[in-house]
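Novice: In the part that follows, the structures are each spelled out as structure tokens.
Where a number appears in this text, it was derived from the coordinates with a stated rule and is not lab data. Remember, predicted model here, so these are calculated numbers, not experimental data. Cβ atoms are built from the backbone, for glycine too; each structure is taken alone.
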Structure P
């Protein structure tokens, strides 16, 4: 049986999604939970990677298991073997043709920013604290200009030679502002390494008056010069995968 899982996690204690030698990743810990339940190694395939410190509310993954339990029983058994910072929120049977990564058509990310002199303690590790004043009338068009199909090579932190395929489509962006908490939302067909965090840093820099909207638009048109600022992982959450 192919299990389709919706997974939420607090990314702060972990080294990202993808398995590493340290075994301190979401994938590693999920696979250990599967082994505890099934008595054998089961590979977990995620829809995409999240960096160290990045959170998720709607990460999607699949795993092939023996059908000794139904999906709800698998969910309960896995959660009993997972730390409280990782939870399988939903579990269902998927078609054999379903693949968490290759069947995906898009992703939705949310980035939270606390704009004010004081960071409330309950937001520590979950938002980016930007105490300097932001010009929302400038920040909004900066975020809007990211929508559409662009060559985002200037906004990728990938080391070494970039793939020739750095063109992505951001279908939708939005900005909500309430009581000093800014919520930036990005929906796209795919994202390069650290792309959302680099775009967030660029938009905030424009909102602070430290860079111009024209400079941001030029980078989107030409793919250069390279953008170096990266927003911290704290405020970033993978909200859902689109299929």
Structure Q
């Protein structure tokens, strides 16, 4: 659990308000995409009153998709109730969906959370828990066509809010989601201050971050080499739920 950050800018942001404690729970699993988790965590941890918990089934290092591991701070068994529940995505989603303990934990936490959220393919874990039915949602562009299998309606935005459910698109969208949620909870001033502290002012070197902007041949290459097979595997799992 992370409660205090020894950074003068963070402390100044946090001192804006003496808000009540806000429990933010991230669910992690092997082969999680680390930026799906660390992007929003970097934003939400700076919110007034925030306490961040990193929850996993066991108190053992979790392998990320980058080859290094992260250490959970709590297990499903001893995690506090989330005010904000966040489920990141990654290659490990296909396995996590089939883990009854993970899906049950997400469903239980979501039942009393103020906000239920996901980044990238983490949306499918929410869906496996029955939390996307009748909801507008988004996910990584390579998998958006699978959302209707879980009763969701795809909305093509980086961040989609439907009541107290927030989903974000692929990977970097998690930062946008984090700032969006800070704005909802602590107000635009706090969100903008955190954005400035993080110097989040994207200026990518190439204009190719979406299928609409990238060269068509590049989109086709990536679909063929990665996303067609991965989406097909995930679809098979979802249809078996």
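Novice: If helix-only ellipticity at 222 nm (-39500 (n - 2.57) for each DSSP H run of 4 or more, over all residues; to 500) comes out at -10000 when worked out from the coordinates, which of P, Q was used?
Specialist: Working: P: -7000; Q: -10000.
Checking each candidate, the match is Q.
Novice: If we compute distance in nm of label points 7 Å out along Cα→Cβ at positions 158 and 206 for structures P, Q, which one ends up with the highest value?
Specialist: Across P, Q, distance in nm of label points 7 Å out along Cα→Cβ at positions 158 and 206 peaks for P.
Novice: If you don't mind, another one. For which of the structures P, Q does the calculation of relative contact order in percent (Cα under 8 Å, 6 or more apart) return 24? List each step's numbers first, then the result.
Specialist: Working: P: 24; Q: 18.
Computed on structure P.
Novice: Moving to a separate point now. Just checking, which of P, Q has the largest value of mean count of other Cβ atoms within 10 Å over residues 134-141? Walk me through the numbers on the way to the answer.
Specialist: On the way: P: 14.9; Q: 21.5.
Biggest value here belongs to Q.
Novice: Taking mean count of other Cβ atoms within 10 Å over residues 78-85 for each of P, Q, which is largest?
Specialist: Ranking P, Q on mean count of other Cβ atoms within 10 Å over residues 78-85, first place is Q.
Novice: Looking at structures P, Q, which one was mean projected area of the Cα convex hull in nm² calculated from, given that it came out as 13.9? Before the final figure, lay out the partial values.
Specialist: Values: P: 13.9; Q: 12.6.
Structure P accounts for this read-out.
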